[in-house]
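*Asks:* The structures considered in this document are given below.
No lab work stands behind these numbers, since they all come straight from the coordinates. From a predicted model like this one, the values you see are computed outputs, not experimental measurements. Cβ atoms are built from the backbone, for glycine too; each structure is taken alone.
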Structure P
Amino acid sequence: MNYFEYRNRVLHAEDVPVSEIAARFGTPVYIYSARTLRRHFRVMREAFGGADLLICYAMKALSNLSILQLFAKMGSGFDIVSGGELMRCLKAGADPKTIVFSGVGKTDDEITAALKTGILMINVESRPELHRIAEIAARLKLRAPVSLRVNPDLDPHTHPHISTGHRTSKFGVPLSEIFDYYADARTLSSLEVIGLSTHIGSQITELEPFTEATGKIAGIVEGLRADGLALRYLDMGGGLGIPYQEESPPPSEYAAALLKRLGGLGLKLIIEPGRMMVGNAGILVTRVLYIKDTDVKRFVVIDGAMNDLLRPVLYEAYHEIRPVDARASRPSVTADIVGPVCESGDFFAQAREIPEPHPGDLLAVMSAGAYGFVMASNYNSRPRAAELLVDGRQVHLIRHRETFEDLVRGEPLVDVPADGNA
């Protein structure tokens, strides 16, 4: 559920007409709903009832400071994958003891910053990383809290680019080696081995992969306990999908699937929802520039582009596209909705049936809150869009639209000779 709805056939973001927002802030523009963000966090928390649970929002989905601050106020922890994300969390007021650091390529500087900050734990994904963390912690005269991320070797039934639980993936410790890794970790005095982690993929809309993963994870926990290692945390990652089209993944059934096998293990459960929290809480609003008809198809050319929203070309992802003003009765047409970037992959939809758009019309690309702005670029020297947070009747500018001057900031002109003989 989200709070983007038609009132008198005009699309609203909570209590504000989207057309008013576009007139004030221009297009393309990302608009987020605070009411939706609050609801999604509450629904996920309530789905787990009284379980000993820490929700760590996977901030790679949407990392605007104001969004992070809102989640922190609601009691969320954070799943981070870079030093930059650590900086953002801290700036937004996150409690370091609720931060989990994942990812296969952590640098020495990132590990050092995480340890000095005192985060909850680092999810280790390889033997070299395990020993690197131990060396850095020893140098800092600290004990590094670590969890080993296991690759459970299963098919999450999602897009290959966001499938992380198969044995061919770069992520996690091989399932067959996990006990050897723990034995190695226990010999390193500068490590405090406190958890077990996994993450099988993203936009998963079936319960079977989660159920299969819980069985494997529970077996590992029980095996480690029999070997004398009592863990404190069990991090099951994220991955629950959202309804982009006809999907209907329910948080309550997801929670039940995890708790059925894991609830009795006596460990604090960590989940890392990202897309589920923010995906349907954001839209990208864009304006129609031209209607181009050829002898084979119709193109609707808009001012948004693949540099603003990469998901359609990168993941072959479907996003519903709605007219902002649906008061006029128009016939349906089939068209490609494309941007101005000089790539054939610059499209938001192909062969899509939509009410006939006219130049100047506003279109809303729905479910754009997750992996939207965070994957935006300046390709074709296009300034990135503004970001707005709507809360009831209030519209807050939470990121200024970039200017042309922003595009060249940090690029000094170096005067080198044209003939190359200086």
Structure Q
Amino acid sequence: MHDFRYVDGHLHCEGLPVERLARKYGTPLYVYSQKTLEDHYGRLDAALAPLDSVICYAVKANSNLAVLRTFAELGSGFDIVSAGELERVVAAGGNPARCVFAGVGKTEAEIALALRRGIYAFNVESEAELVRIDRVAARLRKQAPVAVRVNPNIDAQTHAKITTGTYENKFGIAFENVLPLYQRAARLKHLRLRGIQMHIGSQLTEVKPFESAVRRVAPLAAALAEKYGIEFFSIGGGIGIVYESALASGQPDWWATPAAKGLLTPATYASKLVPLLRPLGLKILVEPGRFLVGNAGILVTRIEYVKQTGEKRFLIVDAAMNDLVRPAFYDAYHEILPLRCRCGVQALFDVVGPICESGDFFCRDRLLPAVDEGEYLALFSAGAYGAVMGSNYNSRPFPPEILVSERRADCVRRRQPLERIWEGERAASWQARPASGRRRPR
């Protein structure tokens, strides 16, 4: 569920018409609903209430400071994968002691920073990483809290680029090697064996893969708790969201209850996992990202041209793959609708951006209402892996991001000024300075 809906024919984010924001801040434009962020966090938190649980929001999904502050104020922990994300959490008012540090390639500098900040635990991906963390901790005269990431070899049946739980992936330690690795890690003097972690993939829309993975790893967690006194079991993230919606008279039903569509909800997720986890007596960490923020955001774009080439119709918009790369990168589906509800005539369109790449598209042969140049479209479910994966390709500036709360809106990232794109670059020391923008003749 989320808080984008048509009111009197105009798309609103909570209590504000989105077109008003588009005209004020320009497009492309990201718009986030704070109420949706809070609602999704609250639903998951309530579903896991029978457990001693901690939600650690996966910062990589959307790292805007206002989004992080929203979760920090709700008491969230954070799942981070870089020094930059750790510092963002701190800047947003998050508590480093509620952060878990994941990722396969942690540098010595990142490990040292995390130890100085006092993070809750490192999710360790290899034996070489354990040795490195021990070495850095010894140099800093600290004990480093660690949890080995176990790879349970469970196929989550999700997109190839976001599956993480099989032996073909780069993540974690093979299940059968975990106990011997803990035995070796216990001999490293500057490590504290604090927990065990797993994560099998993203955008999972059925509970069965989660259940299979927990059933496999839970006995291992119990054995580690008995032998080494670990205190937590992190079951990772991966709860999927609704990207597609049915249309009835032009009115989307994405706010219909996901359970009614047979999709995974916090309640169904918890109903299967809580009975397996509760007997362990361990703290349970979950690391959701997309579930909390995905449907809390839209990307708003303006139609620059309507073009027909042969049988193909194109809507050429001012947003591009540098603003939202998921369709180009994953062939991902995003619902696309006009800000003004349009019923009646529909036609097949490709919605494409201005970048000189054939891959710069948001949809192909999509049945959309007939719209005109100058109108606005909204790309839904853009709150996760949208702005955070943006780039300056074609020297295009990052779009602004707006957070809405009821009838209030604030620009939480302003549009990047053009000159900031090349800030930090310079001509080589041996290159002559051009006069009036012209290169001097040789």
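*Asks:* Using distance in nm of label points 7 Å out along Cα→Cβ at positions 102 and 278 as the calculated read-out, with 1.4 as its value, let me know the right label among P, Q.
*Replies:* On the way: P: 1.4; Q: 2.6.
This figure was derived from P.
*Asks:* Right, another one. Who wins on distance in nm of label points 7 Å out along Cα→Cβ at positions 190 and 270 among P, Q, i.e. which is largest? Working shown, then result.
*Replies:* Details: P: 2.1; Q: 4.1.
Of structures P, Q, the maximum of distance in nm of label points 7 Å out along Cα→Cβ at positions 190 and 270 occurs in Q.
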